[in-house]
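The data blocks that follow each hold one structure.
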Structure 1
Amino acid sequence: MLAWKIAKKQFALERAGEGARLTGGRWNSPGIEVIYAGMTPEISAMEKLVHTSSILPTDLVLVRIELPDDQALFCHFDISNLPEGWDDLPGSSIAMQIGDAFVQNNQYLGMIVPSVVIPESSNIVINPNHPAFAFVQMTVVRPFEFDSRIR
């Protein structure tokens, strides 16, 4: 299974989920390590775009994440089986509780969830502490720049 992320070059291949641990995110509280990625490069770009300031970041790269193909390693959520409020802006304590439980239970390598930006697209929250994470490969594919017409 492939997943994608767009990240600053210096952090692109970071495997510990340190950034998410320090700040928390939609699907994790501060102190909980996860790696966020999109199931396509397109949703990864949209997610990066909405999480940046008015100045587009430079020094970005596109990262391909190769995950084991064993579907038993992944749990899937779609909008119909998420509680109301999972998509609250700017964040959701409900989504954090779901993500924290996912990591703490350590049953799955990845949790596939809808994107708040485009709910028909999926993101994946990867648990770097799961034993199968040893088989995850991350590769910088190329430098990434947003089209100059954006913003």
Structure 2
Amino acid sequence: MTGKRWGGIGLLAIAAFMLLGFLNSGASLGSPAAIVALLLTVGLPAGAGVALLRGIGSRRNARAERLRQQTIDAEILRLAVQHSGKLTAVEVATALALTPETAKSSLDSLVEREVADLEITDAGVIVYAFHDARNIGGKASARGILDAG
């Protein structure tokens, strides 16, 4: 367990302990001072504990989603190399078992990051062209940048 998880659990335990103490004290909720004391001693630690525990889950979910998207991007690039640098959203969706919307969104993201370009066929089908994947076979003829000319 992480420190934040233990901290959240600890704060919830303190809140429960303070609530138990308040209930055993015989104090009445009729006075404003008792309500304020209850909010400070029980509500504040309980709220902080819940916030800590929720923050852990959302960060973990965000990290998992980033990893999922990176995996999809890597698989799309692998497919692009296999298909001579040109793919459609349908090909990606079928090969990777994605919804068409997820495939299109992932491909569009690669276009925004300038990893791919958009092309269109005579029939109106959008094709995603991956320049580096199309020319990967020519890497044997590579030479130094200053030597190119």
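The table for this structure:
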| item | result |
| --- | --- |
| Test item: distance in nm of label points 7 Å out along Cα→Cβ at positions 91 and 115 calculated as 2.1, pick one of 1, 2 | 1 |
| Structure responsible for -0.93, with log10 I(q)/I(0) by the Debye sum over Cα atoms at q = 0.23 Å⁻¹, for residues 75-130 alone calculated and labels 1, 2 on offer | 1 |
| Which of 1, 2 leads on mean count of other Cβ atoms within 10 Å over residues 3-10, largest value | 1 |
| When relative contact order in percent (Cα under 8 Å, 6 or more apart) is computed for each of 1, 2, the largest belongs to | 1 |
| Source structure (of 1, 2) for semi-axes √(5λ) of the Cα gyration tensor in Å, computed value 59, 18, 12 | 2 |
| Label whose coordinates, when mean count of other Cβ atoms within 10 Å over residues 27-34 is calculated, return 9.8 (choices 1, 2) | 2 |
| When distance in nm of label points 7 Å out along Cα→Cβ at positions 19 and 35 is computed for each of 1, 2, the largest belongs to | 2 |
| Read-out helix-only ellipticity at 222 nm (-39500 (n - 2.57) for each DSSP H run of 4 or more, over all residues; to 500), computed value -21000, structure in 1, 2 | 2 |
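Read-outs: derived from the displayed coordinates by stated rules, not from any lab. Everything quoted here is computed from the prediction, not taken from an experiment. Cβ atoms are built from the backbone, for glycine too; each structure is taken alone.
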